[in-house]
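Structures are listed in the sections that come next.
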Structure P
Amino acid sequence: MTAVELSHISKSFGPVKAVDDVSFSIEKGELFGLLGPNGAGKTTSLRVMLDIFKPESGSVDLLGGPMTEAKKDRIGYMPEERGLYQDIPLDRCLAYLGSLKGLSPAEVRKRSDVYLERFDLAAFKTKKVKELSKGMQQKAQVIATLLHQPELLIVDEPFGGLDPVNTQMVKDLLLEQHQQGVTIILCSHQMHQVEELCDRIVLIDHGKVMLYGVLEDIRRQFSGHSVTVRTGDKLPALEGVERVEPGNGTLKLHLSPGTLPQQVLRSLVAQNIALEQFEISMPTLDEIFIRVVQGKGVEA
């Protein structure tokens, strides 16, 4: 069942076409990655999705139809530009934001106390938001986004300003929400986090969809024609290997056209090379991102 579907969305600001015929869908309960460089059109796409901006063309189906006021209480949106009120205590800030989503003061207190303890913020709840560190404010923003238990969760750069311990806390929380059936859209420049958390992605650049689909399928599409080898032996000259690229304790063998990885493996075994690792090279999402944004595309 589809939770969100954008169909041929376009949106301009003066002469700038921020979103140009963008289409993608997100399944109910999916943890989906929305990627792109700065100024690519990601935030505009989200704001069209949330009915903040009206598109010039195209349509949005969200939670079974167009956006309504009632649906807004079923959505949690954490924008990259944070929205906490700085001059009031944290607990009052959470109480107010929770009330905007229809929660009673008792409900906010009960739910926020659990999250504040979990994120090591309980001792700071009476401090003004502006007195909290950047990382603390980031965690507080995550709490505010989740208080009303949304069924669609949109988080834009949720790991910004967090140390590794708190990054893991937020990741664990997102995975828990995912396991509970919440649909999650994750926007992040931290490609390794997206790679770890998401099964499917869309990459937007210059307002257009550049990549869309299952992450593993995309990685295979960009895998090129090379294998990674780890061995303690000196590597002999191998027929069909055009170039050897040293890595972090490994060697990347770039194969000539028509050479199969199995041929190279047979050759290594025949020459009694002790192999600790032999696998078809798969690029990281970081590498794919750079190649697409720089216009290098798929390797031949």
Structure Q
Amino acid sequence: MTACQIGPKQKAQVISSKVIYGEDNRIDTYKLNGGFWHEKVRAVAMKVRHRRMKKQSNGMIRLIGARLKKSKMMCDDEKFVGQRLNAECSGFLIGDDLLATAGHCVKDEFDCKNFSWVFDYDLKGPEDKKYHIIPEKNFYKCKKIISSVYKKHKDLDFAIIQLDKKVTDRTPLTLRKKDKIKTGTKLTIIGHPSGLPKKFANGAEVIKNSNNIFFKANLDSFQINSGSPVFNEETGIVEGILVRGDTDYHWAYQDKCNRVNTIKWDCKERDCRLEDVTRITALPKSLL
């Protein structure tokens, strides 16, 4: 799939948090070549454990995660198998020093104190071998949990944290303020599936829309996409936060390795788990 210069109204081929529906539409963000989604991509961060961070002498920090192939025992021909896993959740900027994510990503002070939030963990081109070496200025600590709501298997799942310093070199995302997204609306997700460098996936849509707290969609997403912003593909506004989904991988006995769990239909007529997205309008307005 070619994804250069994808705009808000362009048609896309079919697209935590956890399975591929139809074809795998995930792409590295450099393939967007800037354009409409550029600043939105830059506003998405990842949660990183401090022990993965190795400070360098030149103002950079090297992240030491294992590659996808080794970490998940992936088959050689699966996508992104040579890329390093470092994220443990995704999140996105909603204010100068405010970041939104899933509630299960920041449940308590342990999650606040033992992790940093990092921008620009993504490949800058097809030959980028140093994507895991990031300027120290792109690392932010959690100063305070403003609000965190998470009860396992329950509807509402979100967190808002205050970062330890203002983010001055990128723009917070625009959020839906009222009303409800329509069933069938096309969606885009940006985040760190399985802990990989940032990925962009579009062409999904709202499938089930009756619950007032969350909606269900056929997003190409994985564990650690949890906390990712889910966008209205046409307008670029954030409709919700990715929080739950189906199983990521399945063991291929013949190949003796893991493969992406792919559902070869669109789930409109069948009983599929789908991916759950907390509506951004379900968050208390006083927090946004």
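Bear in mind these aren't lab numbers, they're just calculated from the coordinates by the rules spelled out. Bear in mind the structure is a predicted one, so any value in this text is a computation, not a measurement. Cβ atoms are built from the backbone, for glycine too; each structure is taken alone.
Computing helix-only ellipticity at 222 nm (-39500 (n - 2.57) for each DSSP H run of 4 or more, over all residues; to 500) gives -1000 for which of P, Q? Answer for the origin of the read-out: Q.
Could you figure out which one of P, Q the value 14.5 for Kirkwood radius over Cα pairs in Å, for residues 151-238 alone was computed from? The read-out comes from structure Q.
Out of P, Q, choose the structure whose coordinates give distance in nm of label points 7 Å out along Cα→Cβ at positions 183 and 255 equal to 4.1 when calculated.
Working: P: 4.1; Q: 3.6.
Source structure for this number: P.
Hey, mean projected area of the Cα convex hull in nm² derived from one of P, Q reads 19.3; which structure? Structure P accounts for this read-out.
Each of P, Q could give distance in nm of label points 7 Å out along Cα→Cβ at positions 55 and 279, but the derived value 4.6 comes from Q.
Looking across P, Q, the calculation of mean count of other Cβ atoms within 10 Å over residues 135-142 that yields 21.4 traces back to P.
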